[in-house]
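These are the structures in question, set out in turn.
What follows is calculated from the coordinates using simple rules that are stated; it is not laboratory data. From a predicted model like this one, the values you see are computed outputs, not experimental measurements.
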Structure 1
Amino acid sequence: MPATTPPDGTISLVSQPRGDADNPQEINVPNWASSEHRVSVIFNDYLTE
């Protein structure tokens, strides 16, 4: 995944929830260089309506 500081794009993270693969969750984060930045992402494994 290409990255730079300052970021010039995004990286998409996708999770397919357990028991509901038809409704993936997607989170987009800036493509910061890991030498200077960190990103933490938490997905909910069980979606509720």
Structure 2
Amino acid sequence: VDRFNHKFSAHMRTSHLDVISISEVEQIVNLGTVPPFSRVEITVMLQ
């Protein structure tokens, strides 16, 4: 969760929430992340 929050927060500083897709979030938070977050995990963390 900390990895997700760090990467997502960094991306949010340069983007607007209303124009970010789940696919884009997947790419951002999974860059260099092992194991990668699943789409379901990302969706749950965003809620």
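Figure out for me which of the structures 1, 2 the number 0 belongs to, where helix-only ellipticity at 222 nm (-39500 (n - 2.57) for each DSSP H run of 4 or more, over all residues; to 500) was derived from the coordinates. Corresponding structure: 1. Tell me which structure, out of 1, 2, gives -0.24, -0.37, -0.94 once log10 I(q)/I(0) by the Debye sum over Cα atoms at q = 0.13, 0.16, 0.25 Å⁻¹ is calculated. Checking each candidate, the match is 2.
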